[in-house]
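Pasting the structures in now, so scroll down.
Bear in mind these aren't lab numbers, they're just calculated from the coordinates by the rules spelled out. In this text the structure is predicted, and so the values were computed from the model without any measurement. Cβ atoms are built from the backbone, for glycine too; each structure is taken alone.
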Structure P
Amino acid sequence: MGYDYDDQNVFAKILRGEIPNTTVLETDHSLAFRDINAQAPEHVLVIPKGPYVCFDHFAAEASAEEIVDFTRTIGDVAQALKVDLGYGGDGYRLLSNTGAHGVQEVPHLHIHLVAGRPLGRMLCRDQP
């Protein structure tokens, strides 16, 4: 199975410094930055720095170091935003879209961390 990574996608350009971003946290293997089309008071995207199209691609091919770094970065962002339950926050939602049915718009793995207000139900059963 092959994954066709497009190195001209917007997140690849952000990682190369071609497009500015509002960085929340950066590590050796991950970058977290504010979403320019925020859907809640806190809306941060967390991406790996490696060329991974989606979560299954990342899980299959990323190194253990990349996987640990990415996972911990997501937790560190929740703490930095003060939305994690361990520090008295009200919680958050993590979302990652994959492929056409998942409505993935950018072919680079990214996790949306959304918080700061009640988010409602994620999916409705009566939608096609």
Structure Q
Amino acid sequence: MEKRILMIDDDPHMHRIVGIYLKNKPYELVNVHSARMALHKLDEQPFDLILSDIQMPGMDGIELIKMIKAKYPDLPIIVLSAFDSERFREEFASFADLSILAKPFDQKTLSQLIERYMGEAENEGD
């Protein structure tokens, strides 16, 4: 069964870039443009990984990630942010399975992080 990634970013350009990066990977990428849409998708169907921006209109990524981790504590999250702030690192320090990747990022770094989280998820049941 294909692993599923939920990407939350209000920038359509970021969705295109990540889609290109993952084109030949065995993952289904589901794109949403707001935190509210992300929460709705998570209630509808399971995901194996979250990719989330921080700076978004409406609910920001910090609040969203706190809500996701409260409801799905084992769901890995990769934060994609142009603002690699110490504040974000402090906010997220207590969460397991969370990485912060500063924008702009390269394909190799993102792919390695995704594969690390997806690989851990695959090996948990062994």
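Say we calculate distance in nm of label points 7 Å out along Cα→Cβ at positions 15 and 103 for every structure; which of P, Q gives the highest result? Display every interim value, and only then the final one.
Values: P: 2.5; Q: 1.4.
Once distance in nm of label points 7 Å out along Cα→Cβ at positions 15 and 103 is worked out for each structure, P has the highest.
One of P, Q was used to compute helix-only ellipticity at 222 nm (-39500 (n - 2.57) for each DSSP H run of 4 or more, over all residues; to 500), and the result was -7000. Which label is that? All intermediate terms of the calculation are to be shown ahead of the outcome.
Values: P: -7000; Q: -13000.
Source structure: P.
Between P, Q, which one scores greatest on mean count of other Cβ atoms within 10 Å over residues 23-30?
Working: P: 15.8; Q: 12.6.
When mean count of other Cβ atoms within 10 Å over residues 23-30 is calculated for P, Q, structure P comes out on top.
If you work out distance in nm of label points 7 Å out along Cα→Cβ at positions 55 and 79 for P, Q, which one comes out largest? Please list the in-between numbers first.
Numbers: P: 2.3; Q: 1.4.
Answer by largest value of distance in nm of label points 7 Å out along Cα→Cβ at positions 55 and 79: P.
For the read-out Rg and Dmax of the Cα atoms in Å, a value of 13.4, 41 was computed from one structure; give its label from P, Q.
The value was obtained from structure Q.
Starting from the value 28: which structure in P, Q was relative contact order in percent (Cα under 8 Å, 6 or more apart) calculated from?
Values: P: 28; Q: 23.
Only structure P yields this read-out.
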